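Once you scroll down, you'll see the structures, which are given as C-alpha cells.
Where a number appears in this text, it was derived from the coordinates with a stated rule and is not lab data. From a predicted model like this one, the values you see are computed outputs, not experimental measurements. Cβ atoms are built from the backbone, for glycine too; each structure is taken alone.
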Structure P
Amino acid sequence: MWRIMGEFVEGFQTLAEQPPAITIFGSARTRPDHPHYLAAVEIAQRCAQRGFPVLTGGGPGIMEAGNKGAKEAGGTSIGLCIKLPMEQHDNPYLTQALHFHYFFVRKVMFLKYCCGCVVMPGGFGTLDELWETATLIQTRKIPRIPLVLYGRTFWTPLVDWIRTTMEEQEHYISPGDLDLITIVDSPDEALAALPPVPAAGLRDKHRTDG
C-alpha cells in the first residue's frame, strides 16, 4: 500500500507543475529507421514547439522517438518508465524520468495531466493504453481529449471490425463512440487533430477532477 501511495505522490508532485502534455503511445520494438519512428519524432518535435511537454513510457521504440523529438526541439521530454524483466530500459532522451512498479499507477499519470494522445502502432501494451483511454473518455471519467491513431493501414481493419461487429451487429458500443477516435496518416494530420497550444486553466482543472 505504501509503495502504491508513494508512486502516486511522486507522480502528482512531479507532473502537477507542468503545462498540459501530449502523451505518445506505441511499440517498444519499432526500429529507429522505421517510418513510424520517424513520424513520432516529428510529431513530438512539433508538439514541443507548440509548448507541450511530451509524455511517453520512457523506453525504446516509439517511446524513444517521442522523447527524442521533444528533447531535440528544446522541450520537456518526460518518461514514465515501468520496471520490466525485458524490453524496457530508459532511453537517452529524457529530461525528466519517473519510475513505476505498478502499471495502473503509471497509466493514471499518462492521462491525468494530458490534453491529447497519439497512439502509434504497437502490441498488447499499446492496445491496453488505447482502450483504457477511450473507455475513460467514453465514461466521462476524464475530459474529452483528442485520441489520435497514427497509421491508417494498421488501424483501419481493427476500427472496421469494431464498427461492423461491436456496434452494428452486437450493439456493444453506442453509435458515435467511434467518433472519439481520429485516424491519421501523416504528422500534419496528427498535429491538426491535437490542440494548437496548451490551454490555460486545464492544469488546474485536472488537479480538481481527480
Structure Q
Amino acid sequence: MKEKQFIIDAMTVQDSWRLFRILAEFVDGFEVLSEIYPAVSIFGSARVKAGDEYYEKTVIIARELAKAGFNIITGGGPGIMEAGNKGASEGGAKSVGLNIQLPFEQEPNPFSNVKLQFRYFFVRKVMFVKYAQAYIGMPGGFGTLDEIFEALTLIQTKRLKAFPVILVGSEYWNGLIDWIKTTLLEKAYISPDDLDIITIMDDPHEVVHMIKKLVIL
C-alpha cells in the first residue's frame, strides 16, 4: 500500500513539474511571436529534398510572400519546412522555425532567423494558428494532416477567425477532398459550407496572389 502511494505521489510531482514546462513554452512562444505580424504558416513533408517539385514551389511561395510583407512560420525542420524558411530568408522577412524535439527526422534547418524549440506538440500547434493570417499545406504525412485539420476544425467551430487554408498540389490533395465529399459530406458529418474553408491550388504565384487579395495588411 505504501509503495502504491509512493508511486502516486511521484507521478503527481512529475505532472506538476510538467505543467511548469508547458507554461514556460507558452510564455516563450507568446513573447517571441507576438512581434511576428503578418505571418503565413507553411506545412509539408520533412522528407523531401531540394530539387523536389514541392520543395521548389515552397521556396517560391515563401519568397514572394516575404517580398509582399508577410513573415513565414514553419516547423523549423528539414524538407518543406526548410524550403519555407529558405524562401522567407531570401525574401527579407522574418523566417520563423518552431522546432519540435523528436528522436528522428527533426533537425533544425539553417534558414530560420527566429527560432523556438518545443517539447509539446499541442503548444507548438497553438503558435501556428494564433499568429498566422493564412495556412499553406504542401504535400506531407500525418503531421501535415494534423496541422491542416486542426485549423479546419477551429475555423469550422468558429473558435478561430476564418483565414485562407490553401492546399498546394491538386494531384496530391484531390483524393482526400474526394473522400471528404463522398464520405463525410454524403453522410452529413460535415456541412457543404465546410468545404468552402479549403482551396486547392497548383501555381505558386496564384497562391501568393490569393493570400495578398484575401489578407488585408
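Tell me which of P, Q gives 24, 20, 18 when you compute semi-axes √(5λ) of the Cα gyration tensor in Å.
Answer by label: P.
If you rank structures P, Q by mean count of other Cβ atoms within 10 Å over residues 44-51, which sits at the top with the largest value?
Result for mean count of other Cβ atoms within 10 Å over residues 44-51 over P, Q: largest is P.
Taking helix-only ellipticity at 222 nm (-39500 (n - 2.57) for each DSSP H run of 4 or more, over all residues; to 500) from the coordinates of each of P, Q, which one would give -13000?
P
One of P, Q was used to compute mean count of other Cβ atoms within 10 Å over residues 60-67, and the result was 23.6. Which label is that?
On the way: P: 28.5; Q: 23.6.
Going label by label, the one that fits is Q.
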